[in-house]
Structure I
Amino acid sequence: MERVAFLFPGQGSQYVGMSKDIVNHYSIAKEVFEEANEVLGMDLQSLCYEGPSEELTKTKNAQLALLTTSIAYFRVIENELGLTPYMLAGHSLGEFSALTCSGVLTFSDALKLVSTRGKLMQQETEQSIGAMTAVSKLSAQTVEQCIEQMTDENGTVAIACYNAEKELVITGHSYEVKRVAEKCAQEGGNVTPLKVSGPFHHQLMTKASEQFHDHLKSYSFQKYKIPVVSNVTGLPHVEDIDELKLNLVSQMIKPVRWVESMKYIFNKGVTTTIELGPRTVLKNLIKRIEPTINSFSFDKGNDRDELKMRFSSTNKQHSSAIHFITQCMTAAITTPNYNWDSNEYEKGVIQPYRKLQQLQKQWTQQEEVLDEDQLKKAFILLQQILKTKKVSSEEQLNILNHLDREVVN
């Protein structure tokens, strides 16, 4: 099977009207918003649909809206396409969406955690004079040199996000960020101040991170069902729950290593990414990080249509292949044996059956792609088993004709 990664966006991707099309078309998405409304005691759906933008953009609201939209999209794609991702990753806040879809957090707990996280970050933005600015067309090394040149040893400016090879975000005190941004522009970079009032992913968020750490202690985390790549390390979260929680705390004060995260995923054989959330920010970043990867955004109707065409057929073939191998194994077990030579039985029945078991395991767990030749191998293994059992030619033909052989024709 093709290896697919689901990606979840972070703050900044929200817009008034987000999720409306999906919720109107899929009842399972509507149920997600209804659950969120009940847990939070607020009409999150109306906020996403109608705004106003100033209210939706507030950190404490934007994070909840993004989490809920991403979970709604995940439930739809899971239900409609039956698609199981090989790996998950989320950008900043999106990491909570990824952990929820992986089974580490319940949706209810994720809402409560993100609500607290958003409020703590909102408090810091109201009290601080921080800012963030996007810088493109310059390497990380050049940006770091600009920071060194424009700040003293007590300077606060740091890189907050490594989004693509020459796309970064700087963060720190407003007046210092402005000076560094001006220097980056002089060096040929494009600079864009972000519509946030806080120095996210910076040591200035230490107080909020410590408070969040205390809050995390009361929540139960489960082991993930699907690996989730950490923003802090660029590698999958470990199974140790305490370390996972520490990474989520560290994420608030450390940079998002998105380029490293994506390169790890691609090195593991992922060839397709699907962004589950509003807009196409992550889809566009993927195109710049690795243009050969197939990237989609579930927020866009054209991409949804293409995904349906692409994976509905794939999943049908997948299910047919599993069914065919299961039929072969069932026939091998249930057909009576007429050969009492133990050596022949070991070589002609036991060993071929173990190979069938291995093929079934590889296919169901998607450890590797089974092509038509391997499915034909399953057919040949069954023929060998029937022949070794000394089943009559007429009965062999009858058994083989009852198999669903479309997948090997």
Structure II
Amino acid sequence: LPVSSIEKFKLESKIDKKGQMKDYVSSSQLVMVQVSKEPISTKGPRLTAEVTLPGRFLVLVPFSDKVNLSSRIKSEKERNRLSSLIKSIRPPGFGIIVRTVAQEKGSADLHSDLSDLIKRWEELFNGLKRAKPGKRILGELNKTSTVLRDALRPECELIRVNDETLADQVKTYLGSIGSDKVDIVKFTKDSDLFNSLSIHRQIKATFGKKVNLQSGAYLIIEQTEAMFVIDVNSGGRKKGASSQEENALQTNIECVDEIARLLRLRDIGGIVAIDFIDMAKKEHNKQLTDAMKLAMKVDKAKHNIAPPSKFGVLELTRQRVRDVANVQTQDRCPSCNGTGSVQAAILVTDTIKSSLKYLSKGEGQKKLTLFVHPILEAYLVKGEPLKVFKGWFGSSIRIEWEMEFGLTLELESNSSMEILDFTIYNERGEELTI
């Protein structure tokens, strides 16, 4: 391996962590640094002089001699194998961190990854010769390669790309790292991939302040300067729940997987307080904590989970390296067209469907009347069904809902209603609230 460049650096004695910065760094002195944490809110980026170069299986640490393994590699036999293997190929002057995905990988895979990282180090070293203060010397890989490196999991079955050049780049990258996933990359001519796969709909449903679950339960997510707060709401009694305690347990357990998913999708970090529904039994609180730990197990970000307090609040911390992902999930109000905002129009049918499901499956309602604005009524009567239900080609969204939930649904229009508002009445003419 070409490691001659690192020998050109003179290593200084270790810095006393209790010492004064002025004793080691002076004004106008040039120091090579790496951004370890993006700016968040009013805080600037965090910099470090301990440079690391991440690869697919390994992380290269220049000016070190240590070999460290991911704490997620639990097998002692595998840890010993990887440690011995890495020590045998580690070039002098470099430390190596073994990533979790290196498990069960052979010498050829790890050696190839290490060679690529050494080449990136050489690129960094050559960039130092013409470096100017404040200018980037070496950047991350292109976005596609970075996502594939960090997010591609063994269970992934399909990668769909609507750009032919990008599809070739993805295949080339996967081939270069020896992945067996090259054949799952498929090029499609679909120009609006996100819409055809309902990803835009999922984004609108996932990134709002209120997140609805299929059972009728919902989450309220709010951000403060100090932490994120998530409030769990049942939305009504669960089918099969024999008591309030059982209903609370079912709702809490159901919300655990969705909360863990949202933390990853939104990249929520820092302190997170989750206000679960209160449960009196200790075994139920332990069951909830165990379920939360299991759901968070797939999260690559470092995290710690505390048991629920006596008030039902579970606290956790999650590593935060960048600002939380914010997506505009509300539409401008169609009535005032001003500063007001309403639920995204694309989600109104999801909300109505969730309400009908709860009333029919949970409450046993068989005949309902839905009052909506004439524009929404026309869409429900003449709009294309969202799916084909059990082999039947429904002629409208309303008919699709009737077939799916086994009920009779009457539509009534009311021009005085807001476009996205709706009310539901039972066969006795009583308004139903959820």
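The numbers here are math on the coordinates, done by the rules we state, and not lab data. Predicted, not measured: the structure shown is a model, and the values here were computed from it. Cβ atoms are built from the backbone, for glycine too; each structure is taken alone.
In table form, for the structure just shown:
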read-out: Among I, II, which structure scores highest (criterion: mean count of other Cβ atoms within 10 Å over residues 69-76); value: I
read-out: Origin of the derived value 0.30 (FRET efficiency 1/(1 + (r/R0)^6) of positions 45 and 245 (r between Cβ atoms, R0 = 41 Å, to 0.05); candidates I, II); value: II
read-out: Among I, II, structure where relative contact order in percent (Cα under 8 Å, 6 or more apart) as derived comes to 10; value: II
read-out: Origin of the value 6.0, where distance in nm of label points 7 Å out along Cα→Cβ at positions 93 and 357 was derived from one of I, II; value: II
read-out: Comparison of I, II by distance in nm of label points 7 Å out along Cα→Cβ at positions 37 and 381 - largest value held by; value: II
read-out: Origin of the value -17500, where helix-only ellipticity at 222 nm (-39500 (n - 2.57) for each DSSP H run of 4 or more, over all residues; to 500) was derived from one of I, II; value: I
